[in-house]
Structure P
Amino acid sequence: MADHEEVVVADSQELGSVLGCSEDVLADLKNSGVLASNGEAWNVGPAREYLRDAAWADEVWF
């Protein structure tokens with residue numbers, strides 16, 4: 001199960017820095033429901049797990 005880890009960021013560039021991915025990947029994560037916001041806070045736990053698994057498999061799945 002994914003960790004519930006919330007961060008507050010100013011924009012998608014800063015959110016990309018937190019997760020270590022591009023804005024294009026962020027858009028895909030948001031559209032697929034892996035990355036969700038709660039007002040100004042973003043729950044990045046599931047996205048971190050997804051990106052870790054994708055890096056292990058050497059690709060991003062969408």
Structure Q
Amino acid sequence: MAMTLRLSEEDDRLLTERAAKEHRSKHDLVTEAVHAFLTEREAHFNRALDRGMAKHQELLDRLAQ
């Protein structure tokens with residue numbers, strides 16, 4: 001799917017620099033970043049939830065009774 005992405009001049013400069021350093025296209029970097037944002041955000045939340053539940057397991061068990 002094609003789309004237009006409007007970036008600030010600063011973000012475009014940073015993206016251009018990163019693409020040059022990695023010898024990749026700006027398109028590839030943006031596509032990868034969008035995919036990571038969409039897929040890793042939920043995983044990050046689930047890991048944080050698991051840590052919180054493990055930390056407070058005793059309290060959660062008492063509340064469940």
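Quick note: the coordinates plus some simple rules give every number you see, no bench work behind them. Model, not experiment: these values are computed from the prediction.
If helix-only ellipticity at 222 nm (-39500 (n - 2.57) for each DSSP H run of 4 or more, over all residues; to 500) comes out at -15000 when worked out from the coordinates, which of P, Q was used? Computing helix-only ellipticity at 222 nm (-39500 (n - 2.57) for each DSSP H run of 4 or more, over all residues; to 500) on every structure in P, Q gives -15000 only for P. Source structure of the calculated read-out (Cα extents along the principal axes in Å, 31, 25, 18) within P, Q: P.
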